[in-house]
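Following this line, the structures themselves.
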Structure 1
Amino acid sequence: MEQATAARRHQHAKPTLRNARLGWIITAAASLIFLTSIASPPRLMDDVDAVQAQAARNMLASADWVTARLDGVAYLEKAPLNYWMMAVAYRIFGVHDWAARLPHALAVVLLCWVTYRFGRWAFDETAGFYAGIALSTCVGLFLFTRILIPDAVLTLAITGAVWALLRLLEPDEAHALRWSVMLGACLGVGLLLKGLIAAVFPVIAALAYMALTRSLFSGAAWRRLHLELAIPVALALAVPWSVLATLRNPPYFAFALHSGPGEYRGFFWFYFFNEHLLRFLGLRYPRDYNTVPRFWFWILNLVWIFPWSFYLLSARTLDYQPTSRAGRTRLMALCWIGAVMLFFTFSTTQEYYSMPIYPALALLVGSVLSNGGRWVRVATYALLATCAILFVALSTVLLSVWSIPAHGDISQALTQQPPEAYTLSLAHLGDLTLNAFAYLKLPLGLAALAFGGCALALVFSRNHIQRTVLVVAASMIVFFQAARIALVRFDAYLGSYPLAQRLQQSPPGQLIEADAYYAFSSVFFYTNRTALLLNGRINNLEYGSYAPDAPKVFIDDSQFVSLWTGDSRYYLLAYGADVPRVEQLVGHANVHVVAENAGNYLLSNHRLP
């Protein structure tokens, strides 16, 4: 029955969807969104964004491709492939912020194309196309690729691994050895991107799938996986770095289940115990992260997959019986989603931790849209209404701020939250005020145009699925360009590029930072300088600071006062809230403002000529 329906659907799709061109359409749509977004501005943000870029730069400069370092301190908590990709891009194109972004953008474009090919193999050409478009234009994939974290590349590796597993479990797979190598390669790459979860998610999904299809205890099914080939490939890719990192950062082995200040047990313990096991249990030290409440971690996926979440809600009408390739793929998608979401239900989470399920959600969306039916029409009407509401809301905000002048930068119109609030990825959304939108008139107008145009176009195309998909995709491409312009407006608030520029133009002097390294990390990237860290032995660099060979870059108040009141020139990067304390330590007359940006300061102990 399902195969007959698919055949009829193929015949219906032929006049409008040229199969040979669909892959190019997916690539073009993803490129319009992600490759155009690597341009600067917006520049690298403080915190994780610039930290990743600078760690890669340090690797390239030092020729140490094993141990990442920040400010000379060993930075042991992350796997290296993210840095390697950026370092290679620097080697080819030079050290630029856009070069740091390029490997991630290319990986996202490839992810969207792979999802299309996965859907084409599992369902049909049309469903694969819809899946690729849905992933390319969903909110979450754009939102969480604005920073240089490896999660999108990890998602690509997990998607490849799941597809390989599914193909290997098909009795009629003609290229089993090729897909076994692909499985091992994807697992190995994933291990080098984000550690053991890259293997945990596909393995849990596969075991659940095999249990549901009653093949968990089937010798034939296990033989089809060719694990004797896949596992060595994965280990050959991942193990050498782990061994070298262990040897270069002794002691070699420790197995303590306690993590605390002042303790140094080398790379092996910190990476595998502290960063994997203790983080999962919420016992990791330092506790420099927060967690999204479980309910919101689950429900927000409807936002991250928007605007396709309305169609996702119709996935309950699909057939998940493993009697056809399409049914087996849908069942695997559920196992895939369940593996990721259940794992993080019992661990700490950030908003973007669910990114590995986006391709699975997109495959279900593609299947729903390809099948058509009453619930697809209902979802289209719901999307039309939502776009109309968004148009009215955005237009209302735009009209409300139209006459409000926007002087200076947007930071003047934002509110500040307690410091602990910013341990979540999207915390800065809480800084917005109505007056802040006066600085966002152009992106507001573009966003209103995108959703208003989408609502209007859906009125005429709502009964034609292919046109509906193309209309929604085009509207989201316009919306993402509006979002990119908005990020440019936030440039000075989220990063410290103006302070870096001013520092570069100033007379030579030693740099000090009055906080953890992450606080002004974009200054370190754009100036390529190191700094003394005033009371900065906290958070991510704290563990590495206890290593026997750690550089003496951490200073306390008494050391700072001694340096600042001497004859040599020093510069200090400080939050505005910290300036009164600095003046109390060294005296108001010894503090000279060199530059100010979004309430943060570059200070000097001597007046500039």
Structure 2
Amino acid sequence: MTTTTKKSGLTPLAKGLLGATLFAAAIGATRHFAPGLFGGSGSKAATPSVPPKAPLRAAEAPAPVTPVPTIAPPTSTKAGCTDRAETRMLIWAWNAQQGLLFANGGAQSVEGSLMCQHGVNLKLTRQDMVDQMQAELIKCASELGAGHADCTGGAHYVAIMGDGAAAFLAALEPELAKVCSDCRAEIIGSAGYSRGEDKFMGPATWRDTPASAAGGVIAGYLRDGDWNIAMKWTGDNGICNNPDETTYDKRCLNWVAASDYIDAGQKYIAGYCEERPVVDGGKRTGEKARVCVNGVVTWTPGDVNVAQGRGGLVSIASTREYHYQMPNVIIGLHRYNQSHRDNVIGFLAAMTDGGQQVKQNPAARKRAAEISAIVYGEKDAAYWAKYFDVVSERDKQGLPVELGGSAVNNLADNLHLFGVADGSGVAKSIFAATYNVFGNIVVHYYPKLVPSFPRVDSIVDTSYLEQLAAQQPRDVASAPADIPTYSAADAEDTHVLARKSWRINFRTGSDQFTPDALKTLDELYAQTVVTHTIVEIEGHTDADGEAEANRELSRRRALAVRDFMVKRSAVSFPEARFRVTGFGEDQPVAPNDSPANKAKNRRVEIVMRSR
């Protein structure tokens, strides 16, 4: 058994695309563009450290709207609109795509489907391997670069996790440039979100006492979306991460590279162990340690496999709490999109209409689950329907564990995600925050593998969504986006997802911020909007002055931080989301015996709680 070559037990349907018509040069370039970028060797990793903070931005809520008319799911299984040129798309097995699958009616667009109604003949193929997705895009680009109006091989589109897009595109873009001058990759839309199914799983002690995760060994597909969840959690809790998956550091989280998200779970189920050199802060001690996988980053059905195959792990953090971390994003080629603009608009119209139908119509959701089983070639319709929502059940050891959880996107969700709805533009959008912060984490840990990544405004084209929005009937165009809500009942949340101290400077004896505090406050705001959690703000002082006066001052300072957040976005931060406490000098983290220690005690602690 190895850490990098073991395949899952699944047989992706996309294997059928690999035939005699492959562009050998393009494939060769892709396989060597960045060896080890996803799930590979850590020989080019940085030294162990706490991950950089991962701030994400929220947007404003849309106005109330009327429902969209419900349509009956197509019943035909016969291929439709075959007079149209075929559009080929590679996708993972992911419930966030149920709206897309419903719109297509099957693996190929069927008679009466939304895709055919919008003039699109779409072929969907499951492909779990990132390098093959990149290879298929390059094959298509190679034909376009040779002067063809369309490509007969390769893929026009792929769909991946948005928080992994920076690393994906950093590797892909140089190879596309070699075969086609204006075939740069561009994101055109989003089919949905992970809202729980992507997760970091570990022993319950890690969830309850995050510091106890130090020395843990996690199996995962590295430098991708699920890995990002663990990176955010470790950063939020001040835990060290060892990015070198060939060594072991007892102070940090450590990694075992999996070939895909299914393999990650299988390594835990099989009790995978190996011997490694021991390091301390990146330096080898001369010792060796036998380490065994005791945590996993994965998504459904990987999490279900873990629970049913061995059990013993709970959800430490997931996209249920990290609400905006993981949009599904659809990537195509600029030259093709520009020359086939009507096809792109039709594709987005059908997909977003399908998303709205799955949101509101049980029959559409049922049919989407049936199509999922067909396209993914795994499980049955009942399985995909069950794990579309977050489900709590008992694992093989009798422990309660949360599994599954996704959401589909309509047009409003897309406009919200890419900064069109509020006019902020893509560079300041929710997606930009996701793309940049998780891209920066990869650059931080693997600067030789990923020294940089493309600017977000160079890889997202919102003109297709904008054109679609202008063309849509009022009821479709105004269907609402999903925005998190909070109520007083949420104050009963008890699970601490993260606890972190922030150095926010105030004027002496006052609850007024100093000018230099604003940068920290902006970072704090961005850090918390990704989560769907209760936010506790705890104010602390040193021991100078009267104890009661210090408690009151710390409370007012904590309230000032809350008020900053509410003023910045009352939608993302309603008052019901907060608990505010002033502890004064009662909970020091250091003796009040020197200026340096007193400075440590003058702090604001942010605690994020979830159910």
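Values in this text are rule-based calculations from the coordinates and carry no lab data. Since the structure is predicted, the reported quantities are computational estimates derived from the model, not experimental observations. Cβ atoms are built from the backbone, for glycine too; each structure is taken alone.
Numerical summary
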| quantity | calculated |
| --- | --- |
| At a computed -17500 (helix-only ellipticity at 222 nm (-39500 (n - 2.57) for each DSSP H run of 4 or more, over all residues; to 500)), which of 1, 2 | 1 |
| With volume of the Cα convex hull per residue in Å³, for residues 248-303 alone derived as 78, matching label from 1, 2 | 2 |
| At a computed 16 (relative contact order in percent (Cα under 8 Å, 6 or more apart)), which of 1, 2 | 1 |
| Ranking 1, 2 by mean count of other Cβ atoms within 10 Å over residues 96-103, the structure that comes out highest | 2 |
| For mean count of other Cβ atoms within 10 Å over residues 168-175 computed as 21.5, the structure of 1, 2 it came from | 2 |
| Per Cα Rg over 2.2 N^0.38 Å, the highest-valued of structures 1, 2 | 1 |
